[in-house]
Structures are given as C-alpha cells and as structure tokens.
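Engineer: These are the structures, in structure tokens.
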Structure I
Amino acid sequence: MITKSELKRMAKAKLKDAEILFRNRRYDNAIYLCGYAVELTLKARICATLKWRDFPEKAKDFHHLTSLKTHNLDILLRLSGIEEKIRADTAHFQTWSVVQTWNPESRYHRVGSTNRITADTMIESVKTILQVLR
C-alpha cells in the first residue's frame, strides 16, 4: 500500500520533472509526466474521500478493487468525490477538458508529436487542476 501523502509527493515530483522536460524542449515526455501527476493526485483524493490512509499499490492489494486499478483520469475523477465540483464550474471544466486528453499510451507516440504550445497548455492546466483536487 502507498500512503496518501506519498502519492501527493510523487505527484509534485512528476509535475516538477514535467516542467524540467518542458524547459528542455522535451514536450512529449513533459505531457506524459503531467498525466501521472494528475493520476496520483486523484488517487490521493480518492483516499481522502474514502477516508483511507493508503492506496492499493500491488496487484494483490487490488483484490475486489479493480475499478481503482486504472490510468483513466475520467474514471478516477468520478471515484474521487470531486467530479461535480469540476464539472459544475465552467473554468474548472475547461481546464479538465485539456487534462483529460492525456492517455498513458502516449508513451508510444513518435518523438516530436507534441509541440510547445500543446505542452505548455497541458502543464498550466495540470497546475490548475491539481490545486482544485487538493
């Protein structure tokens, strides 16, 4: 099991790494890490909502909790208990619309498939949404 506070620390580290990659024009991987920052923050939020100290980490920990073993940000948002707040606020929803385009399969995108503007938009959207999720 992984603690809620460790999930938050990992999310901050992923976002910081994404910013470093962005500054070094590594836009594809910057976006990739952004998605994981959101995923980890959502999982920490799920812990808070369910009043769990820890989140399942290993395959055996997910027994009867398979819906939590996902990278799908929309599913995690639904389980987080904060979906209505995001969807009800126009600004939050617009920001979420950018963030939710992330897909872990982007790791297979060809190098250079993302540009600076797209990466910058994703990073700024992730920063905003992480503040809302906390």
Structure II
Amino acid sequence: MSEKREFSDISLSFEANPVTGDIVKVKDDISVKQSIKTLILTEYFEVPFQKNKGTKIRKILFELMDEESTELLRKEIIRIIQTYEPRANLMDVIIEPVPDGNKYLIKIIFSMINTLEPIETEIFITRVR
C-alpha cells in the first residue's frame, strides 16, 4: 500500500510565522505550483552552477504572437517541468495568447505523484520593457 507523501517548501513571500517567527511553509499542491512558476520564470544561467536549468521564455515573449511562437513556448514549459519538477505528473499545457495585452495565459494541468486528482494552475507572463 502506498502512502501519501507530503511536500513542503518555504513561501516566496518570506512572511514570518506570528507564533514561531520562522518563515512560513507552503505545502503539497501549493509548493508544487510555486515551484513550477519559479521554473518557468527562470532564465538560463540564473541558477549558480546549473547553467542548463532555465528557459528561453523571455526571448520568446519578444517574438510575434503567432502559432509558431505559442507552440515553442508550450514545448519549453513542458521540457522544464518534466526535467526539473519530479513531484508533478504533467497532463497538459494550454497557452492562450492575449495580443491586446502583449501577454500569454498559461494553464498547466498536472497531478501530484501518487495521486490522480488533477490540479490546475494559471500563470500570466508578459514581456517587461
């Protein structure tokens, strides 16, 4: 019989727990969602001593918003999640371009390992001038 594993990370808000004074922890699906978002927004060479960990999403954001760049963005997101987030079983990545806002809405559907329940997270990415 397999047991459910609990995952936890520190919160990226770095808020202090009012009782203990420690940094607040995020657990389970919230920690995986936070990790996925961080991976997607990480550029190559930003992680010390791990030059291959990152994406070229920022470069893709400055391309024309067409089907080709949307598919390239999708492949890049699938690659980074499958390579660096072992806690998530990726089910689907849906990307909707928003040309009027110069941004993309990314919907990532995944399940945690040892579960079948689908979890969805949405991320807006936009280019910064």
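Engineer: Could you figure out which one of I, II the value 48, 37, 32 for Cα extents along the principal axes in Å was computed from?
Structural biologist: Source structure: II.
Engineer: The value 34 for relative contact order in percent (Cα under 8 Å, 6 or more apart) was derived from one model only; which of I, II is it?
Structural biologist: I
Engineer: Kindly point out which one of I, II the value -0.52, -0.56, -0.94 was derived from, the read-out being log10 I(q)/I(0) by the Debye sum over Cα atoms at q = 0.17, 0.18, 0.28 Å⁻¹, for residues 73-112 alone.
Structural biologist: Corresponding structure: I.
Engineer: Something else now. Matching task: -8500 is the computed value of helix-only ellipticity at 222 nm (-39500 (n - 2.57) for each DSSP H run of 4 or more, over all residues; to 500). Pick the structure from I, II.
Structural biologist: Source structure: II.
Each reported figure results from applying straightforward, stated rules to the coordinates on display, with no laboratory input. Bear in mind the structure is a predicted one, so any value in this text is a computation, not a measurement.
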